[in-house]
Structure P
């Protein structure tokens, strides 16, 4: 079947597409998220809630349309290869136009509950994170999904160390620039040799794992469009910042216990460095506020504190 996508980023265009793909939803109440024009075709995609019961992912350019189709195929394969994973329930997947419709669950992003997780809650929260990641990273899952889907992409961090050396220094305080250079040299050494391959989510940050607010348990993992082959440490790279050091360390410990595999903390933190600074770089250069509305120099201070707390750097 031919791959197509919406002509424009409008609710009217989405409603017209729904009339073709899911007629019963076409006249529902549509609340779009991220429905904004973009000069870069890679990011011409958005999602919407329909009648508060469904989530629709759609695109108005070829690159994100391909990612939507990749996610649909991958979810089909994962339901067979790893049935215990908390995956979205697919209602309809379409190529013409590219669209993925899933049931909306009564859950919230991790960022909405992370400050409610107490010391007593930490073991079960760490256990939930570890169980999802260890289950996904089982070597048999990569083999099964590769056979079902074909060649898998290799997710990467937002920026290379060369890019950070060349452009990030302009965003931070002068006394931080030598530290940035030293960190990049260290990350290059740590990541010089490739890690082992597993199936990775590729974008496992706090908006993509969803939790029950009452029980503080992980119930759903969403946005699988960048999932592919990579090293397990890559999937944990957001946790030091998203979870805080204590929950992050507890998750690593639980992961190693559940999986029987050892994680390399230096590799996690090298990917964390590239991800955090890469995120700050593109936002600053695009004129987009950082999520916490602070400055890139403050994110460097945060990184310094995490390295110190973990004792992984140097």
Structure Q
């Protein structure tokens, strides 16, 4: 089987298009596994994976944990919110302590951009970035692109708009990289205060009018407004944001065409999208969740096959 060109998944930026295609092909076969009555494969029976979450995340952590268990790996969970990290222990100390337990792979979410890359250069284990600050969230972008591919047969040539809090979103940056590598056209849409100034350099279109953006796109990826990351007010109120950039059924029905709606979750229902949109037939949000497990299984499996056994 082909393997990917990287030893760690720290960001989409470091993957080639071929790497992404290999991950998707591998995820296809794991997707069949997940839908069988016996959902486990013994692939990684001798691999130990540590999940290090220095930031709270229920959904991503559960998705990774499920993926690891489906592959029969041994799993160690470490939630730093309740650990000695609060006592001033450094990232490297924490990880060295965990590695002394003979861990082969580390899945890490950390509030500092670049933390996963920093770690991958200093420890003798494969590292998967489960989100580093406002920087990247590679497995989310992979599962988003995988879900688009599943819906349309290909990502190539599709028009995708990412709507909302682009400035604080690691999902947006990873998605832009992944979509462009797979040949999609990308637009970002949101209030001026939530669109980074450098975004033009990434070769994406910028639109501040939601209706124009929706009429342009095939797929709308509605990002969550990250209130916990906003140290200053970027817009007057949630209600106003929702009036200008929220997606409801009436807007969907008034478009000239049928578009696909995505959301990385968790949804602030009634802010980015209303419940009737989230639960509509145009929404592939639940497919994204299911695909998340298959895609993460694929990434873990492919990286594990590159680990040298000690």
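No lab work stands behind these numbers, since they all come straight from the coordinates. Just so we're clear, the structure is a prediction, and the values are computed from it rather than from any experiment. Cβ atoms are built from the backbone, for glycine too; each structure is taken alone.
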Compute FRET efficiency 1/(1 + (r/R0)^6) of positions 48 and 152 (r between Cβ atoms, R0 = 25 Å, to 0.05) for each of P, Q and report the one that scores greatest.
P
Comparing distance in nm of label points 7 Å out along Cα→Cβ at positions 24 and 56 across structures P, Q, which is largest?
Q
Among P, Q, structure where distance in nm of label points 7 Å out along Cα→Cβ at positions 112 and 256 as derived comes to 3.4
P
Value -14000, calculated as helix-only ellipticity at 222 nm (-39500 (n - 2.57) for each DSSP H run of 4 or more, over all residues; to 500), assigned to which of P, Q
P
Among the shown structures P, Q, from which was the value 3.3 of distance in nm of label points 7 Å out along Cα→Cβ at positions 200 and 280 calculated?
Q
Starting from the value 1.00: which structure in P, Q was Rg/Rh (Cα atoms, Kirkwood Rh), for residues 208-287 alone calculated from?
P
